[in-house]
1. When distance in nm of label points 7 Å out along Cα→Cβ at positions 131 and 155 is calculated for each of the structures 1, 2, which structure yields the highest value?
2. Out of 1, 2, which one gives 0.95 for FRET efficiency 1/(1 + (r/R0)^6) of positions 99 and 203 (r between Cβ atoms, R0 = 35 Å, to 0.05) as computed from the coordinates?
3. I have 22.1 for Kirkwood radius over Cα pairs in Å, calculated from one of the structures 1, 2. Which structure is it?
4. Of the structures labelled 1, 2, which one yields 11.9 when mean count of other Cβ atoms within 10 Å over residues 91-98 is computed from its coordinates?
5. Hey, mean count of other Cβ atoms within 10 Å over residues 179-186 derived from one of 1, 2 reads 25.9; which structure?
6. For helix-only ellipticity at 222 nm (-39500 (n - 2.57) for each DSSP H run of 4 or more, over all residues; to 500), the calculated result is -15500, so let me know which of 1, 2 that is.
7. Who wins on relative contact order in percent (Cα under 8 Å, 6 or more apart) among 1, 2, i.e. which is largest?
Structure 1
Amino acid sequence: MLKPIIFLGLLLLLTCESPDATGKADASTETTTKEEVPAEGYPWDIPQSKPDRPLSAAMERLYDNYLTPRPEDNELFSSFKYTPLEGLDYNNGDGTISRRDASKIIKENGKYYVWYTRRNTVAPPVGFHRAKEATDEIPSTDWDLSEIWYATSEDGFTWEEQGVAVPRPPKPAVGWRSVTTTDILKWKGKYYLYYQAFMEASGLKGDHCPVAVSYADSPDGPWTPANQVIIPNGEPGTWDQFSIHDPYPLVYKDKIYIYFKAAYGDRPEYLVGNGLAIADDPLGPFTKHPLNPLFNSGHETALFPFKEGIAALVIRNGNEASTIQYAEDGVNFNIASVTSLMPTAAGSYIPDAFNSNGNGRGISWGLCHFTNASEVKGKSHSILARFDCDLSLDVDDPAMKNTQLWLRPEVYFSQGLTKEQKARLQTSR
């Protein structure tokens with residue numbers, strides 16, 4: 001397997017040009033003359049608005065579903081680039097320290113702040129399906145026996161860990177087993193951290209947990225737990241009956257919108273959807289939207305104000321994975337672009353997350369995580385990394401609008417057949 005830093009390096013090789021024999025990016029660059037295109041045909045010079053002529057379903061979508069027909073001109077299309085972070089230690093990758101699920105990034109006191117799940121245990125996790133072997137010191141999963149820590153940075157590349165923000169409370173308080181996957185809200189001069197609060201080892205009964213919250217007068221704390229469930233699980237038989245994960249607050253239309261995810265359906269054919277709960281006060285009560293789930297795909301929640309609505313990075317899981325979506329009303333999302341190598345568990349820098357006032361400007365960078373940071377079996381852990389993109393109305397970076405992704409063969413070979421698959425194919429001949 002590839003070492004983590006090598007794998008990250010391979011992901012950076014996104015801008016290689018297509019290696020045709022002439023050395024050009026695209027061998028089909030010959031000029032098409034007007035005589036070669038029938039006058040009644042679709043125009044050679046792509047119209048920015050829909051032409052008044054019959055169109056195929058695909059060409060109808062090109063104009064009806066996307067901001068512009070060219071992805072390079074689409075403010076909600078971007079490719080992504082990745083950079084390792086400086087300043088964070090992982091015990092030489094032995095699996096005992098893990099950092100994952102970064103929050104949104106905010107800027108306060110001239111510094112960037114981020115909160116995240118941090119696990120520091122005597123041993124690596126035993127695994128979701130061996131949760132019964134977990135103890136009060138040995139975790140079941142990468143996010144078991146975790147706390148919420150925070151770090152600050154002057155430039156977004158080098159981070160200094162500041163310490164724990166939300167520790168695990170004493171048993172039997174909400175979150176006594178693990179507090180994870182947090183996100184930040186700033187509201188009327190106070191700060192709120194929403195997070196998943198586990199009261200049993202993940203894997204014993206699935207990944208079940210509700211959402212809790214702590215609040216402070218400063219991003220540096222101290223944080224006071226509200227000691228209550230903020231967004232409860234759904235009624236028996238409903239899609240979110242077992243888990244409310246990834247709470248993600250935004251201020252929209254002067255209300256607090258918390259987007260969240262839940263996995264539903266029996267494994268392994270389960271789906272992950274994202275829903276919404278709305279409140280007038282950070283401590284609730286929150287009312288779940290009647291149209292939940294709002295997304296049919298996506299694993300982690302990652303959204304941002306954009307123009308008068310909300311945009312979302314729909315990452316992993318489902319038919320619409322690897323898409324960027326947009327809802328003018330923050331509820332009814334449609335695909336705005338299709339991209340690749342999206343950041344996993346993206347926590348973006350969103351200056352107007354809490355005060356966009358119908359004029360969201362978008363995002364250009366943030367932090368994400370890689371869960372496959374160890375090449376050694378039994379030393380599972382995650383690492384934080386930086387991603388950059390151009391999903392901002394205030395940025396014009398053509399290099400971030402690259403639609404042609406050329407990766408080294410090693411990246412593809414890292415996704416090879418299992419031994420069982422290869423043996424089956426060899427014996428089936």
Structure 2
Amino acid sequence: MEEPTEAPTLNGMPVSIPNGFQEAEEAFHARAVEIAGCDDFGGQDYLGSLRVLLAAYDEEARFNAYGADVARDMVVGALVKRLRSQNQLQGHPDFLNREIKRPLVICGLVRTGSTALHYLMGQDPDLQCLQYWLGAQPQPRPPRADWENHPDFIQADAEIEAMYQTDPSLRAIHFMMPEGPEECRQLMVQEFTDDGFEVNNHVPSYSRWFENVDMKPTYLRHKDLIRLIGSNEPEDKTWLLKYPVHMRFLDTFLEVYPDACVIQTHRDPAAVFSSYVSLISGFRALVEDPIDRTEIARRQLELWVRGADRAIEIRKKHDQAQFYDLHFSDFMQDPVAAVARIKTHFGLSLSGAGEQALHHWQADNPQHKHGKHVYSRASEDVGLSSDEIRDHFSHYMNHYGLRAEKR
């Protein structure tokens with residue numbers, strides 16, 4: 001994170017950040033204003049969410065020696081991003097009139113091939129996606145040739161590499177690069193409504209609150225930021241978005257993006273649930289101690305079962321042509337053909353240039369290129385047997401015709 005050259009000030013007086021998160025709220029804002037060089041946060045809808053999070057940090061988080069500092073930097077960083085993107089939006093109010101027509105949106109249960117699909121579809125020159133570095137610092141997308149020398153791109157690259165240096169195994173679990181397609185989480189963090197907070201830290205009160213929060217302000221800001229980032233592209237160039245969490249809030253997402261084309265990915269939950277617990281445990285181990293894998297597993301099981309079941313009911317209220325279900329086995333059999341079927345379903349075509357780009361990416365990025373994620377079976381490591389996981393997801397599995405995978 002970029003640091004100010006002088007101590008932050010508030011009303012002309014130096015400000016230090018207290019140790020307690022709740023008492024530091026004012027100082028967090030002052031530090032962010034000092035770094036960003038502007039002071040309009042774009043309304044106060046985010047404050048309630050921020051305060052729930054700060055209280056959970058004070059009362060529940062299990063920070064290790066570095067964890068509290070990391071969390072403070074994250075809070076300030078999110079506020080800085082909000083300030084800077086708000087400044088961009090104010091400087092270009094005409095961007096807010098742009099239409100986002102029929103965006104392609106990948107969602108579904110975690111670890112179901114959605115990241116591989118996202119990266120593959122992100123190579124299609126007929127689509128535009130949210131690159132990691134632009135999610136981190138939303139702004140009109142510059143020409144591709146300018147990216148590597150852009151300070152925000154360089155900063156994003158450094159952040160990713162620092163994370164992988166701290167825990168090299170994370171590269172095999174969830175690969176990221178600054179120019180690559182990124183999940184929507186970076187935009188949602190600006191409202192402090194994102195499951196990344198409950199993934200990175202033990203914050204059960206925030207997690208319970210987040211499960212039932214009104215996400216409309218978050219998705220409205222999300223849409224404004226998408227308009228901003230794509231403002232240098234033709235208005236009719238189709239957006240490709242991806243985030244498993246959208247499935248948990250599908251009703252609100254479709255309220256803000258009523259013509260979205262939803263691609264829901266599916267796989268036997270028992271085959272991948274332990275992988276997800278391993279991913280969360282890896283992130284938490286960077287900032288917390290102790291790590292209770294069983295507690296993480298049971299909490300995440302509850303969250304995603306409810307999210308999957310709720311999405312089934314929400315989908316019943318919409319035109320079924322608005323959705324495409326992609327099973328992991330079908331995707332793995334022929335990824336490029338799967339993308340072509342998705343586009344055809346939504347009345348789009350995969351151009352010759354697009355097909356070539358996808359085949360090129362697939363050839364250069366075979367499975368396990370960045371290492372194989374090795375993790376224990378659910379029954380051995382997280383206190384949940386495969387049968388127990390499938391029992392919890394039985395409604396979801398029956399609805400989509402999912403069968404148990406052989407290990």
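None of the figures in this text is laboratory data; all of them are computed from the coordinates on show. Bear in mind the structure is a predicted one, so any value in this text is a computation, not a measurement. Cβ atoms are built from the backbone, for glycine too; each structure is taken alone.
1. Numbers: 1: 4.3; 2: 1.6.
Going through 1, 2 one by one, distance in nm of label points 7 Å out along Cα→Cβ at positions 131 and 155 is largest in 1.
2. On the way: 1: 0.95; 2: 0.40.
It was calculated from structure 1.
3. Details: 1: 23.1; 2: 22.1.
This value belongs to structure 2.
4. On the way: 1: 17.4; 2: 11.9.
The read-out was computed on structure 2.
5. On the way: 1: 25.9; 2: 21.5.
Corresponding structure: 1.
6. Working: 1: -2000; 2: -15500.
It was calculated from structure 2.
7. Details: 1: 17; 2: 23.
Going through 1, 2 one by one, relative contact order in percent (Cα under 8 Å, 6 or more apart) peaks for structure 2.
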